[in-house]
Structure P
């Protein structure tokens, strides 16, 4: 179980300080997928990074706590936090190509930990990737954005984290791959008693996959509710988001 209580996230700049997020408190339990929806610029990535202090401490200030296995991650030293992340947490970033070091081949990242080669092959096959020994010889800039996204997902899954954080995981991948990611995540959290927290604008990605869903707007996070109950929320901002999404989806279908 993870208990998150972010009282505030403040950004300090030339114009002074600005409160980006406030009073975001929620609890996550194993074998579940949680999704945070929201429009661009609402602070979804900021909230995700704040959970394990990935924000630059020279310009960001976080007040609150993140209780993970009875440990407050926000109170750990940088060294303790790095060790905890390595053992328990994995990220899949929005821009997977640039999240890899361009000077290192992809195989470098897999050799940093012990993994089952047969399991690795199965994961690569599941995501329609070439066999590992071919991928491992390539630099990140030698693969497409979509392929880099799939490789990042495979790398994260093979480490079997207790907390998997995904930032806009559908960016740059096609519908077939989106389906594969959804199916694999559902099985992964159950099989490993793990938690997945996803931030996205893509409501269709959450469909038939997420267990609980919340909406972030104007620095405030709504309560997490079941996917079906989300459509019955009284919040005017959620209703407007859903209407805009449905309208955009209808227009996309018509244009095809």
Structure Q
């Protein structure tokens, strides 16, 4: 199937300014992300940037670049603006890959795109992973998802869901962390950004709740490969650097 990867790339970051240009094992984080995107089989990779410094790195890596308004409120809005500026068709499938996910496997990027195939595709496709520790389940920094038996999203939350009434907790099929990787058509993306924020979205600070509030069908299967860590803090960056140096030493870094 044919799909494109769009990477929303914002220069400013409250916890790690300019983080997409910071080095991971000697290369900018954005370059590491684009390496994974390129291996996914995408027909095109587009960086929706808000800054010329990011645009220069993306161009040097061979990605298409679309400069967008720095004032846009989210990465989703940035992708929507870039897709509109580039005249993408309404049925074009886009994978939204965050610029701070340098370990996202190419197989998972392709997986979310392929979930939109078929005669009755969902509105939105994403993935999740098992929660291994109670601390992850309790952390407000890790988004949890509860699903139906056919992997349709029932709810996303920063709270520990599903709640364990008797106080005991152990890893199991109901405890999943949501991975912030999305696939959708341009047509759905246009509808989404036209909707006002939903009340639950504003309470939880989770964009996907806007889609759920409007009755969108979101499928969330388990990722076909471990998705690794995102980079939000200096500690995350140091950890990512160490992991990638080990991968490079083994010839697996890309």
Structure R
């Protein structure tokens, strides 16, 4: 369902994403997560695995008073995210750091109100011949246990965490987050079309009790056009809605 966008740049309503020379180009996964992730009173955001910087820019558009930190392990992606940040009107809100989440969590005694991630660590997939895609797609440097542990180290009692992952791995991530004191309260199961199986899920976690909600999101309708629900979700960002 990746719906990858292969253009060298992609114009959103409030910013432009340049995406040449990185391991994983822009996909609808990040746009869905950026549109869904929410929390009240957000003053600080951490984006784990920034890639092009799309999620950081979406957070800056949505939370105009928040400071947004993005971390990325790939040096080329760091440079690209920095370029995209500096070219945007939200540059003063955004910073990107070249680091793994493990090292960042050890070195920084800081907590965030909102932590988001489209974690490019798909466990048990066959290795790619392309090293950048290998780092971006697969569990070569991070697994869900390390991710959950690092998130906990960068959180306070009121931190909310939103992630989008392959549907197949949902129980594994939920288990690791629970081990680190976070409990799921939003489950948005995603499929490309109604006849397809679920292949992504957005999960929200909190350390305090919240009402649990579960619902579905379908990207395309029977006419192979974007569904009404997808259009409504992303209309603040996509220029063609």
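See the values below:
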item	result
For relative contact order in percent (Cα under 8 Å, 6 or more apart) computed as 17, the structure of P, Q, R it came from	R
Answer label among P, Q, R for the case where log10 I(q)/I(0) by the Debye sum over Cα atoms at q = 0.17, 0.22, 0.27, 0.29 Å⁻¹, for residues 10-73 alone, calculated from the coordinates, equals -0.58, -0.93, -1.24, -1.32	Q
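Every number in this text was worked out from the coordinates using simple rules, so none of it is lab data. What you see is a predicted model, and the numbers here were worked out from it, not measured in a lab.
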